[in-house]
Structure 1
Amino acid sequence: MSVETLKKALPEYARDLKLNLSSAVAEASLDEQQRWGTLLASAIASRNQQVIAAIAADAAKALSPKAVEAAKTAAALMAMNNIYYRFTHLVGNDAYRTMPARLRMSAIANPGVDKKDFELWSLAVSAVNGCGACVAAHERVLREAGVSQEAIQAAARIAAVIHAVAVTLETDVVAAAVTPAAA
């Protein structure tokens, strides 16, 4: 499995996604660790086995084992945090925002990679998971750390492309299962 196999698996109607996936893998505003960590964390957030396997295979060639672990950690913690903080944002009752979350997330303090990289990956996963409160919080931390808007946008763009690839591949599997074969 590789990114190339993902591109080949995409149907012709998703030609733009093939091009966008190539651009995501070559994103110049992120260094190699930031780019591949964002790709991997976003793939995990997509929940698509094919996408995860392909991105993980290529990411393992570009990332240290510590960085792979940190990208997985970002995806795991944001899977939890995005639900919880989206709840506190959407419920409309400020009392929940002032209550302790009581969710263990000590890995955020010591992710095993540069904090900026971990924050980029957390932002990308939060974008995939649709948590506006988390996206805003991670964007603020990144900007305060001196990360450019272009790099932040690149992480969000990668998340969008990976999510779209996952949705398209799943759609084709489901459509093939329910569409009778041509006679």
Structure 2
Amino acid sequence: MNYPDKATIIQQTKKWIIDVVIGCNFCPFAAKEIKRDTIQYEVLTDATTTTALQAVMTTMYQLDAAKHIETSLLIFPGSFELFEEYLHLLELAEKLLVKEKYEGIYQIASFHPKYLFAGSNEDDPSNYTNRSPYPMLHFLREESLSKAIDSYPDIDEVPNRNIAFTREKGLRYMQQLLGKP
């Protein structure tokens, strides 16, 4: 498949964050980082597992060096399109995080166009809380995340609220938000 240029992919990702992640209030902390412009975007077209894991390491090194970057997204258009392949990459990335002693420093959140929560079916609107325009790994600073969570009332209710929201809005609405027919 022929994908747009990297700048367009980043713009599509920003639009998804604004329209879906912030617009649906899936993450109560995302708006602050968009406003502060502290999100780094890295696009790897046609990545292999090896190049993706190299990018994982590079991302962690960049976060180490650039304290003004709060969070980073590795975006993989043209790669890991099968959800199972993506989950394998995620597992390897998390193992690498532990192996390289970054556990507790960074956390990886996962987003994929075909995200499927265990026990749900493909048409469950709740999957759209983690569906994105492209496969991506989202790196968060654990310390910042902990501070944000500590200051947010009822953080444990956020996933339940998100599931209820998506199911109330329905599959068609969530598909349209993501730009799917």
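Please treat every number below as a calculation from the coordinates, not as lab data. What you see is a predicted model, and the numbers here were worked out from it, not measured in a lab. Cβ atoms are built from the backbone, for glycine too; each structure is taken alone.
In table form, for the structure just shown:
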| quantity | calculated |
| --- | --- |
| Identity of the structure behind 31 (criterion: relative contact order in percent (Cα under 8 Å, 6 or more apart), calculated), options 1, 2 | 1 |
| Among 1, 2, structure where FRET efficiency 1/(1 + (r/R0)^6) of positions 28 and 172 (r between Cβ atoms, R0 = 25 Å, to 0.05) as derived comes to 0.50 | 2 |
| Structure (1, 2) behind the derived value -24000 of helix-only ellipticity at 222 nm (-39500 (n - 2.57) for each DSSP H run of 4 or more, over all residues; to 500) | 1 |
| Among 1, 2, structure where semi-axes √(5λ) of the Cα gyration tensor in Å as derived comes to 29, 21, 14 | 1 |
| Entry that produces 23.0 once mean count of other Cβ atoms within 10 Å over residues 68-75 is calculated, selected from 1, 2 | 1 |
